[in-house]
1. Ranked by FRET efficiency 1/(1 + (r/R0)^6) of positions 31 and 63 (r between Cβ atoms, R0 = 35 Å, to 0.05), which of 1, 2 sits at the highest value?
2. Compute distance in nm of label points 7 Å out along Cα→Cβ at positions 191 and 231 for each of 1, 2 and report the one that scores greatest.
3. Given a value of -13500 for helix-only ellipticity at 222 nm (-39500 (n - 2.57) for each DSSP H run of 4 or more, over all residues; to 500), point me to the structure among 1, 2 it was derived from.
4. Assign the value 32, calculated as relative contact order in percent (Cα under 8 Å, 6 or more apart), to the correct structure from 1, 2.
5. Among the shown structures 1, 2, from which was the value 4.6 of distance in nm of label points 7 Å out along Cα→Cβ at positions 55 and 151 calculated?
6. When you work out distance in nm of label points 7 Å out along Cα→Cβ at positions 23 and 215 for each of the structures 1, 2, which one comes out largest?
7. Comparing structures 1, 2 by mean projected area of the Cα convex hull in nm², for residues 111-206 alone, which one has the largest value?
8. I have 20.5 for mean count of other Cβ atoms within 10 Å over residues 79-86, calculated from one of the structures 1, 2. Which structure is it?
Structure 1
Amino acid sequence: MKKNQSNHGLAMTLLKGRTFIVLIVLLIFFSFAAPNFFSQNTMLLIAKHVALYGILAIGMTYVIITGGIDLSVGAVVGLAGMVAGGLINKGLTLPMFGVTLYFDVPLIVLITIVVGALVGWLNGIVITRFNVAPFIATLGMMYVARGLAMLHSNGATYSNIVGKPALGNTGYDFFGSNIMGIPVGAIILVIIAVITAILLKFTPFGWHVFAIGGNEKAAKLSGIKVNQVKIMVYILSGVC
């Protein structure tokens, strides 16, 4: 009896840690396939590229916990990138006043975050207020965001977005730089991961997210404002 329980416990442990097991297997494989795989430069390069997807995954995690899905995240990244590139290279033209405004990098970052939050809010409103399935709502938003990005840049891409000192909008390259040898993107990923983990595990909002994912009807009957929590979750996904 004890042996069966032990085997069952081992099986559950392996099942829960299957992702890490696959990761370890991949690390072992690539360590033999590429002798320089564990070099410092390779690790830093991987960290830099993984950071973007890690930040996206954090927002998506909240959505998935509630039983939803967000297919628009990639398109929102593209839209936010086009907005940031346009503000750096072209600024914001106000035809009625005949002026063009150029913003500094922190304000541009804030604007792009607001753009993502707005898209997430619209996703949440469509899903909760109009009872549209998350798959359909976010799929439609994906094409809307992608279309807006294409319209914003006329189908082109923005390159050399370093800004101009005379306009006070330089410093965007900071996000691609390193601090003490560590990519800035990886540092941002760690900070966001810690904050969202605390939010998920130690706050009423996080408990409500788990409750909705476990049983939405029971959560609603227990007094949880399900629609508001879902909207906040999709806003968080858009921000990430």
Structure 2
Amino acid sequence: MDLGLTGKKAIIIGAARGIGMATAEILAREGCDLAITARSEDGVKDAVAHLRKYGTNVIGSAVNVKKEDAYKAWLAGAIEELGGCDVLIPISSSGGGMGSEKYWHNAFEVDVLGPVRAVEAVLPTMTEHQTGSIVLIATTSAGEAMGGPQAYNAMKASLVTWGKQLALAHGKDGIRVNVVSPGPVEFEGGNWDMIKGTMEKFYAGTLRQQPLGRLGTPEEIARAIAFLASPAASWCNGSHLVVDGGYTNRTHF
């Protein structure tokens, strides 16, 4: 299937590794020009060098989404250098954690304000051109009671509601907004790789709940994100796609 992404301009926040990097690679392979960022300068440099092998324009530099002025400046510069923005995928996340209020502040600043500021940055150019696609990244933990009372779960859940509201508000502008909720995903250096080594019983219990007998890969989530971001998904707007190999128990009617 031709996703229709050739020549599109995409911004991905949190693209140095994991799901973000896998998504960037698919989009570059499909012919997208890219602006990427993450917190690690070395990680972004390596990612840019790797992605340029696909022959599209790839730019990137490090930024901390919690630093409002620097983040907004990065977004404005990316839009200007790309010459617009057709696709926005904000993936950066604070991760989980239970305890003091710092987890709530961190999750709000990264998982909520990060996407909010990115969306606000791209809406004018998408509206001007009457086209655009935004994919927000939530989590299966937003839809079921998993892992205890965590700020991460609550903040990610808010993106599902906000994504639907954005889709309804901006469909008239030719802008589609969808949400992807990944299940547990394992890759070297990722959260589940760490859990496997430090919380063996928890990891094993989660693995037993997987109908397919394994955790997901970044590439499996990235393919779903890329499809929703692309013109091939032109009639998907306001959707919430759970990509978890059957891990969650809920049904949709």
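1. Sorting by FRET efficiency 1/(1 + (r/R0)^6) of positions 31 and 63 (r between Cβ atoms, R0 = 35 Å, to 0.05) in descending order puts 2 first.
2. Top value of distance in nm of label points 7 Å out along Cα→Cβ at positions 191 and 231 goes to structure 2.
3. Answer for the origin of the read-out: 2.
4. Label of the source structure: 1.
5. Among 1, 2, the structure yielding 4.6 for distance in nm of label points 7 Å out along Cα→Cβ at positions 55 and 151 is 2.
6. When distance in nm of label points 7 Å out along Cα→Cβ at positions 23 and 215 is calculated for 1, 2, structure 1 comes out on top.
7. Largest calculated value belongs to 1.
8. 1
Every number here is computed from the coordinates shown, using simple stated rules; none is lab data. Since the model is a prediction, treat every value here as computed from it, not as a measurement. Cβ atoms are built from the backbone, for glycine too; each structure is taken alone.
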